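Following this line, the structures themselves.
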Structure 1
Amino acid sequence: MKKLLFIILSLALFTSCERKISEYAADKGTANFSTYISIGNSLVAGYADGALYHDGQLYSCPNLIAGQLQLAGGGAFIQPMVTSNYGVAVYPGVQTKLVLGYTADCQGVVGLSPVRSVGDMEIFGNVGYAVNNFGIPGAKSFHLITPGYAQMNPYYTRFATSMTGAVVEEFGKVHPTFFTMQLGDNDVLAYALAGGSYDSITQPATFYYAMKIVLGSLLATGASGVMANIPDITSIPFFTTIPYNGLVLTRQTLADSVNYAMSLYQLPFHYVVGPNPFLVRDPASPHPYFKVRQMQPGEYVLMTVPQDSLKCKGMGIINVVTHAPYPIPDQFVLTTAEVAQIKFATDVFNNIIDTMAANHHVGLVDMNSKLKILNSQSGVVWDGIHLNAKFVTGGAFSLDGIHLTPRGNALSANYFIEAINQHFGSKIPYVDVTKYKGVVFP
């Protein structure tokens, strides 16, 4: 009997360590959640798998937060919903969401990879009602203070009440009492996604001014809230999935033929059996004819690089037709200098965000540190679910390698709830991560 009692007590102690939603009654603390709004970009909008679609919005981070806030007096949380589960046709060229499917690559090898789904997208149009989710795909900080931004961004046009006003003018119309803000990622991310081409990093003075106006507009409504800082891009699988030395030569004769071809062009690059650095274009290369060099540790190949060109056409080494050096184009690579600019800007922007949060008594979500842990070897365990930043298998990131899965959004929502509870003395239960999916396999 004593042994049985010991086992029962042991089990009780063990299970008490498990966090359960029913462990405590929800309490709003010093906050007022009655009208909650969310401010940000595609990470806030529910964008996932390369598209804005219905289910992605249902599992958006702020929508999951709102569900928990409703346990402590929060009201309805309205989003500019997309009716299609394939995406919204906001402008020509936009494609349907990505799904995992079996396809044959250029070598005839069949495997699972992200492919565009087949289905009807929602035709662009204004939703016709007021919303609480001001997540705007593509928005940078200064876009929210730009008059007429609805004429520039079709995602925002869907729910803007004015075609000439600024986004910040919309906040007061909702009469918010509480907000979460995850803004600023695109001020550096857009440059990174373009491989340092076709875009630019926002100037720090512009970023500071814009964030000051946005935060000030929120606080002017009388609302309180929390804001998140910006994660390092090296925590995102879009940049980390393809290694800089992903050029794998499988036999010595192949390495010898590549070395011979390099010698014909007087290029001092040596290749071995196994992993080798990709060849990239570099205007600073000392070679008079081919401005190329090998990639270095700490540089990144973007997921948008044409995979079949890498596998079958010699991109990254030798063109299979001309037998000339075939570097990866600049827009698919982040060089050491570009990475340094991105890291510097991220640090500057995060210092601005952290300081503003402290000065204005706004809660802070250190998303930068959180995603570094997610990207670590051990990853994150929440509610017994192991998550990391690996593409497809990690469970946190969707198939575009940038935005989160429902499970990843549940984790992100819990980081916000953690900050809310700490800052406002509230007791908002965490989202049950086990109820949400990662990448769906066929």
Structure 2
Amino acid sequence: MSLIVFGLNHKSAPVAIREKLAHLCGVPIPQADGCNLESVPVYTCNRVEVYYAGNAAAAQRSFVELLAHNGINYDNLVEYFYRHDGEDAVLHLLAVAAGLDSMILGENQILHQVKESYRYSTEQGFVGKQLHRLFQKALEVGKKVRSETGISQNRVSIASTAVDLARSIFGPLSASTALVIGAGEMASLVAVHLRENGVKKMLFVNRTEASAQELAEKFDGESRPFEQLEELLGRCDIVISSTSAPAAIVSVALMQKVMQKRSERPIFIVDIAVPRDFEADCQDIANLFLYDVDDLQNVVNENMSQRHVEAEKARAIVQYEASQFQTSVAAFTVVPLINRLREQTETIRQTEMERFFAQNPDLNEEHKQAFDQCSRSLTAKWLHNQIVALKKQGSADSEQLRLIAETLGLAEDSLPQTPLSVAGQKRKTGE
């Protein structure tokens, strides 16, 4: 049995290629004729992957058919796809769940997406024991990495960093009033983070009043005429400015006037506009905290650098857990053979002891117990060596296991039943 993953992501393919596969979400995974495949698709905006357990050739046929059913020729895009097998597939999924393979290192959303993909495939009956164990391990490792490292700490986007800075000045933001100047995409993103951090009152102002009204409706705030800007600056605690004005719209003189009216009450301003909306010397005014795009980017870069340090710890966890998983899988595969060997050995031992005692009726009970104990000790030592050798064969496929069973003189029914056949039977019978 093999573990295989086929896919592409932001590292292997540009967005022009990734968007061609965006509509695959929710599409059933084809089953290759004559083969039962476990499968879990993981689709996000930056990756399209399908994890398989079963015959490798059948898995590739399934993936190619999945693309073909949706008008995509695998051969035309083959340079963008990757394939990982066995331990590499395990390592890849654990790295994905840990946030090590994301466009934004350490992002948390991917762990939820992996969990939902696993849940969906389980409900559809496409997951057997092999992928159950793999995805449960991946979710466990994803949580472990985030609890034992700081890979997901420290904001790494301009919008979230701006809000973190505001919180560092004001503490909890639930009592703060925010003013959004302009209607750009970045201003909207910052507004999202402000709302998520508890800001209840948001005011919006823009030269085009309709745009301000649109944002106000989106964030359950209020729009104001642009002519009220000075008054609004005097009332608000947090200001996000992102206009497309060709020059500064707020002068030092205006902010000095505003700050006099605020009676030393601090104001936090994020000027995301390029060119800047606030004159640079505004930052010299007491109790005025002004940050522009470059300031925020420096913080983002520093935070990302810290995440890279934490990523090394995360990779060590992933490597260790992948190794442990492989060891457990190897042992699991040959457990039925080991159990059958133990049973057969004990049956032979008991039969031979009974025959020996029958041939030597003069032996007293003490001597019988001594012989019995000696036979147990001999078979235990012999079994130990056989079990160690069997565990080393944990990665063997079904044909190799059959040959091992024959060599040891074990019955055919002692071979482990593959999780794939169980999953396939359930799909056929509707269980």
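Out of 1, 2, which has the highest value for distance in nm of label points 7 Å out along Cα→Cβ at positions 179 and 283?
1
Consider the structures 1, 2: one of them gives 55, 13, 5 for semi-axes √(5λ) of the Cα gyration tensor in Å, for residues 211-266 alone as calculated from the coordinates. Say which.
Details: 1: 55, 13, 5; 2: 22, 15, 9.
The value was obtained from structure 1.
Hey, Cα Rg over 2.2 N^0.38 Å, for residues 75-258 alone derived from one of 1, 2 reads 1.33; which structure? Kindly include the intermediate steps, with their values, before the conclusion.
Details: 1: 1.33; 2: 1.43.
Traced to structure 1.
Suppose P(r) over Cα pairs in 10 Å bins from 0, in percent, for residues 163-250 alone works out to 13, 33, 28, 16, 6, 3, 0; of 1, 2, which structure was it derived from?
So the calculation was done on 1.
Can you rank 1, 2 by distance in nm of label points 7 Å out along Cα→Cβ at positions 67 and 83 and just name the one with the largest value?
Greatest value across 1, 2: structure 1.
Upon calculation of helix-only ellipticity at 222 nm (-39500 (n - 2.57) for each DSSP H run of 4 or more, over all residues; to 500) from the atomic coordinates, which of the structures 1, 2 produces -9500?
Derived from 1, not from the others.
With volume of the Cα convex hull per residue in Å³ computed per structure, which member of 1, 2 shows the largest figure?
Details: 1: 181; 2: 213.
Max of volume of the Cα convex hull per residue in Å³: 2.
Once relative contact order in percent (Cα under 8 Å, 6 or more apart) is calculated for every structure in 1, 2, which label goes with the largest value?
Top value of relative contact order in percent (Cα under 8 Å, 6 or more apart), among 1, 2, belongs to structure 1.
Every read-out reported here was derived from the displayed coordinates using simple, explicitly stated rules and does not represent laboratory data. Here the structure is a predicted model, which means the values were calculated and not measured. Cβ atoms are built from the backbone, for glycine too; each structure is taken alone.
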